[in-house]
Structure formats: structure tokens, C-alpha cells
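Alright, structures below, take your time with them.
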Structure P
Amino acid sequence: MAQILVVDDESSIRRTLKDILGFEKHQVDLAANGMEALEKARETEYDAILLDIKMPEMDGMEVLERLMLFADVPVIMISGHGTIETAVEAIKKGAYDFIVKPPDLNRLLTTVRNAIEKNDLVSQTRILKQELEKKYEIVGESEPMQSLKEMISRVAPTTARVLIQGENGTGKELVARQIHEQSMRKKSPFIEVNCAAIPSELIESQLFGHEKGSFTSAHKQRRGDFELAHGGTLFLDEIGDMSLSAQAKVLRALQENKIIRVGGEKEIPVDVRVIAATNKDIRKRTKAGKFREDLYHRLSVIVIEVPPLRERKDDIELLVNHFIEGIARGQGRQAIPISADAIELLKTFNWSGNVRELRNVVERLLILCNEEISKEDIQRFVEPLML
């Protein structure tokens, strides 16, 4: 059942539309003029609005323009004097559709149904986007995190390549995603490649794609991640584990902004911002001959160090509450509070696994604890398992 507003200065039209939509189990509100419609639209979040064009004092076009300023709702214009020019003007101003009076019943119900479904999809997309933004939010107000956030805000709007360094579990991917989200490329793809998880013999195909028949299992042509990230950001996670052969091809791609698929000959232009991350000391690997020095210099225009959790223990309370809320919501259960002395005990641990380890601990506590997470719960369920 949807909530619909019908706006028309003719009472007979209002009653007819209300009866038709009410028969379809929709809840219908009525407005006799533009001002009344705007007032109701401010007070109620409608799933769709049916709006007459020809009305005294304020016509439907003006009402539509005002609605578009504050209401995210599909508006279906209706008029007994419909022309193509009027319909085009209404659509340009943000109307979902245009229906001529007297409306064909099937056309009216189909249009309303489609408008409601579109509104549902928009709402779901907005919720998913908010959840995604929350998932990749960088939580922390300590001095190291303030410096990190300031660095991200400075670097993100530029086209500079970035090398993110930090221990496992510190949140290097979050930094990369924040750089992308705050950049001019945020509406384009963010493609992540875990260089440590892909076998060395497959990494080149993963990055650059391959032509059909280029090797035994290449049954069809495949675009690589450089092509998929065109116009956006390519995040090379754990780049310190990349083979020297793949490093050479990545270097060439960065130098020429072109790639060649495995088994191919054609050069393909790519426009990609590369962000790399590693938990290894790349300079030591360079001196040991395990990482190309020229690639290191290409990647490290900006170097960002992500602090380990033991250097930002003031953030533990914020992080714990953030994880409690997120995990409880994901599991469809009620969040529970954590006591102050439990937080203080968590601050005494070394956290070798950093923020990732803290999140796992919070999930364990939510499963095993009842009404509150206490210091005794930390001593029982966490302390014995700490490295």
C-alpha cells in the first residue's frame, strides 16, 4: 500500500481518483489547490503525487517547481488541455509522467504503479549508499587520525598517485576509498585488486585482460582491471607481493597510460588513478631486488602512513561503539552498551591485528554477552585469546 496525494481543483476529479486508487488499496490524501498540496507534501512523505496543471492562483507547473526543491517524489501531471509542448515542459521540470484527462484507467494505474516502484528503488538505492558510506567511514578523532584525514582531504582532489603504508588491519582500504570518494572520479569505478591473493601467473591477466586463446583456459576475451577502472580509481592492495614481471607491465601502463592485453598486440588507452597499498617495507624490498625502484618512485608521489591501533588508543571507544551499532544492525538484533571499565581494559591490549582484530572482538562480545558488555566479559571472552 502506497501513500498518494491527489491535487486537483475539481472536487469530482479528486473523488474519482481517490476511489480508483483506494480500490487498489492505496492510501489517498486530497488537496484542492497548490498551496494546500505544498503544505501536505512538507508534512508527509508521499510515494507519488498526481498533480493537475490548470488550477487557479498557482498552477501545476509552479507547484511542480516548488515540489522539486524539497520533495524527492515522483509527480504525475494530469491535464484536460494536454499538448506535446506542455508534456515536454513538465518532464523537463522533473515530472515523472504526463497523463491527459480523462485518464485511461489502465494507463493511470500502470503509471502510478511504475512511479511507486521507481520511488521504492530510489529509496533503496539511497539507503544502500548510506550503508556503504558508513561501512567505509574512517572512525577516529585522535591526533594521528586527524592528521590522516587532513592528508586525505588534501590529496583526494588531485590526480597524484598515492602509496598507503600500514600494518595489517589498520584500514588501508578505507583510506583508498575515502581518497576516491573525495575525488573528481567518485562517480566512476573503484576497482580493487588484492595482489597477494592472485597467483603470479594470473596477475597479468587480472590487471590487463587477455585475448581469446592466449592461454589454455582463455576461452573468451576478457577486459582487465585497468580497463574496468577507466575514468576511475584502481586500488592495488598488497602491491609488495606483485611479481617483477607484472611490476614491469604496471610501470609501462603508468608511464604511457596504455595497456596491452595478454596475447594481444593492440594498445588500449586507459585513464586510471592508481592507489597502491602495502604492509611491507617497500624500500627494503627495493634494495633486496624484489621490487622495482622505478615503480616505487612512480607510485609514491604521495605516501600516507596509516597509524596502528596501539598509537591511537583514544579512538577505541569510538570504534567499539561504531562496531556495536553496525554489527547489531547487520545481524538484525539490538545493540547493547559497553561499560567504561570494559573500554579501559580494551585500551590496555596491544592489538597486533589492529582495527580488524578489534572488530572481531566486538562481534564476539555481541554474540556472547547479554544486556551489557562488562569488564568481566572482557576478562573472560577476550583477554585469554590476546596475543
Structure Q
Amino acid sequence: MNSPVLNSQDLINNTKVSPQELYNRSWKMIKKNYIDSSFNSQNWNRWRSKYNGKLKTDEDARVAIETMIASLDDNYTRFLSKTEYTEQFNSIDSHITGIGVNIMSKSGKIIVYSVIEDTPAQKSGIMANDIVLEVDNKSVSGMDISKVAELVRGKENTAVKLKLKRGKSIIFKTIIRKKIEIKSVEASIKKNNIGYIKIKSFIGSNTASEFISELKKVNNTQGLILDLRGNTGGLLTNAVIVANLFISNGKIVSIVSKNGKKNDINAQMSVPVISKPTIVLVDGASASASEILSGALKDNKKATLVGTKTFGKGLVQQIVPLPNGTGLNITIAKYLTPSGEDINKKGIKPDYEVKLTLNDLYKHNDTQLKRAEEILKKEIVKK
């Protein structure tokens, strides 16, 4: 659940270095950038020479770096393998290379839970609830879901063979991988002329521009529901740009860096684009950039929050490239909402708490959305 800060140096570095040099560079990057100058109440220098002469392979380096990072007791600072770094880099670029399926692991089985429209998977006839048995003749039973995803993805225009189970039938598919564009924002109009915009993620570099484009679809509605449920975050800049469309003047978020210096990010527009009554839907998975946006709108009284308490991640990461195509995700700062509240590990409480039960999900009964519509109709009448 990251709010990465990117700069022009955030590129994949394929320079090949020794395992020892990779470790050394990781140590230096963390020493230079990590937010906690006490490094979790330890002398960071103790790690500098700890593995000298002991690292012979890339796997040795990975284990040593992860052991060093574990001493920080920070779930968000982590080493990224070549595969993980490439995937994160591609996510920011709003694309992956694959076939266009979303998979989940359930009771040791790998199940297709959705198929992205207009992708090789959809065109080949893969359907939701298909069970993946094999990828390129390798059984995936009990395999970690990230490993399965790695097998399915690959270079553009290469083929992947899948063995699937659908009901009692066994199905074989050979599919050509293509570049899959990831759309993170969708808009529609609900009954009673209420606009609805779902932001699935803030990771993609196109998310803000997608939001502005989708906003046109609901321009003539009387009210707006902004759905951030399940949105685990992404780029800080995306949250700030979207918040700026609601807030004409005032603070959006404050960033507190390693040295304690506080940088306020303020609205830059004299007149807000969105001035209609707005409800923001949040839940326990709404985190990071989602909390920056919802906190800004709540504190500036530009929206009413409905749902359940947000995740509580008030930290900012920087993605740092390392040699060998690897990288680091380093916590470099924390953020405060406009009212000065540190929501890390606490979350943001909605104005109206509405829970969504498993039974509701099974029955496709979105009680949170219904409640949001009820509240919004009252706010429209007041205005």
C-alpha cells in the first residue's frame, strides 16, 4: 500500500554488479533516505560490514538485504527483486504484458475471478471461475499466487499454454501475450441523476488524467459518489491532483520529511471544478493515497465519508532503482491530513459508519452505496 514519490532517476537499472556491491548500495540508500534517523533505535553502521566476504550469489544478497531491512520493523520498506521491480514499474506506467486475467488463490486452487475486457484472455473464451490447473505444462496447485502470475505474464507476442477446469470439463488454451492497458477510473450515472466514479487505484501515472476524462460523463448530475473502497493507494501526485478539483483554496496534505521539516501542499485553483454535493465511500482497504484524498475532502468539508474506517497508512515511499534490475521501496516521509492529524495505524473514521457483510456481498446488496445515495439525496435537497 504505497504512495511512491518518483523522480527522473526512477528507471530500471540493468547494470550488473556483484552481490556484495548490491548489498552495499542498498545499505547506503536506506541510510541516506529512511525517515527514521534512529533506524528503529539501532546503529545502522552495524549492518555495513556484516556480510563482507559472505555474499556469493544474488540469492545471498537478497536474503542479506531483506534481513537488514527486517531490523527496521517497517512493513513498507522492502527490497524488490527484478521481477517485482519490473511489475511495480509497469504498474506505474499503467500496463502489464500478459493475457488479461485477474486471479486469486482459494483453498490451494488458482481461480480466475475476472477477465479484463478486450484482452487476449477474453477473446480466447476464458471465463470467471475457471480454475487454472497448469501453466506451460507446470502444475500450479498450491503454488504462491505471485509465482503463478509470473508464469502467465511474459514478453509481448509470446505464447502461454493454460490447462483449465470449468465445471467438469478440462479446457486447453494457447494464448498470445499482449500489452494490457490498466484503466483505473470508471464513471457512470445512477438513478436520481447521481454521478458515480470508482477509482480502483492511484498507482498508474494516467490515473489523474483518467479521472478528469471520466468526470465529463457526470458533469450534469446533481451529486457525486466517489468510490475509494478497495483502493490501496499509489502515487501521491494523483491524490493531490484529484483533491485540487474539489478544493479551491486551503491545505490538501502536509508531508513531514526525515529531518522533521513540514511541507504543506495547498490547493492551486481559484475555483473548484467540482462543487456539487459529494459522498466518498471508504473501507478498511482504502489506504495511503486514498486516505490523502478522503482526508483532504473531509477536513475541508468538501465531502461526506460513508463506509468503515480506512486502513491507516500515513507513510510515503520512494521507489529507488538498484543495479541488476532490482530496487528498493523506502519509507521517506509521513503525511498529515489538513487538520494536522497523523492517521498512521489509526485510519480515518467515516461520518457515517455502514458495514458491508459477507451476506451482503453474496447477495450483491451494496448497503454502503445505498446509504450513500440516501444521504446524497438529502444533501442535494438542502443545497
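Just so it is clear, none of the values below were taken in a lab; they were calculated from the coordinates. Keep in mind the model is a prediction, meaning the values are calculated, not measured. Cβ atoms are built from the backbone, for glycine too; each structure is taken alone.
Things to note:
- Looking at relative contact order in percent (Cα under 8 Å, 6 or more apart) for structures P, Q, the greatest value goes to Q.
- Identity of the structure behind 13.1 (criterion: mean count of other Cβ atoms within 10 Å over residues 41-48, calculated), options P, Q: Q
- For helix-only ellipticity at 222 nm (-39500 (n - 2.57) for each DSSP H run of 4 or more, over all residues; to 500) computed as -14500, the structure of P, Q it came from: P
- FRET efficiency 1/(1 + (r/R0)^6) of positions 137 and 225 (r between Cβ atoms, R0 = 35 Å, to 0.05) - highest-scoring structure of P, Q: P
- At a computed -0.49, -1.19, -1.30, -1.39 (log10 I(q)/I(0) by the Debye sum over Cα atoms at q = 0.08, 0.13, 0.14, 0.15 Å⁻¹), which of P, Q: Q
- Parent structure of the calculated result 2.1, given that distance in nm of label points 7 Å out along Cα→Cβ at positions 145 and 337 is the read-out and P, Q the choices: P
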